[in-house]
Structure P
């Protein structure tokens, strides 16, 4: 979606191709850490529950 919208903006001359590439790179830098957290969160929750169960005894 970002590439399509950005492509239209580049074609109309509103932004430069370099600006579009910079925006895409910035978006990856913002999104990737959140995706890493999302993939590791279930593992963290599982370990948390295991630890609390272990601490009961």
Structure Q
């Protein structure tokens, strides 16, 4: 695949992804925020510390 054609496809995919992200509802964005926080290493560490020190 020629390099310019490859770059064109990458740019098209990026454009579609951005359009998709722009069309998300407030509920979808909130859900993404919650899921991102719940899956973070920081939250795991906070829970482990809470268990260790008997706060949970």
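Quick notes on this one:
- Identity of the structure behind -32000 (criterion: helix-only ellipticity at 222 nm (-39500 (n - 2.57) for each DSSP H run of 4 or more, over all residues; to 500), calculated), options P, Q: P
- Structures P, Q were shown, and volume of the Cα convex hull per residue in Å³ at 63 was computed from P.
Each reported figure results from applying straightforward, stated rules to the coordinates on display, with no laboratory input. Please read all numbers here as calculations on a predicted model, not as lab measurements.
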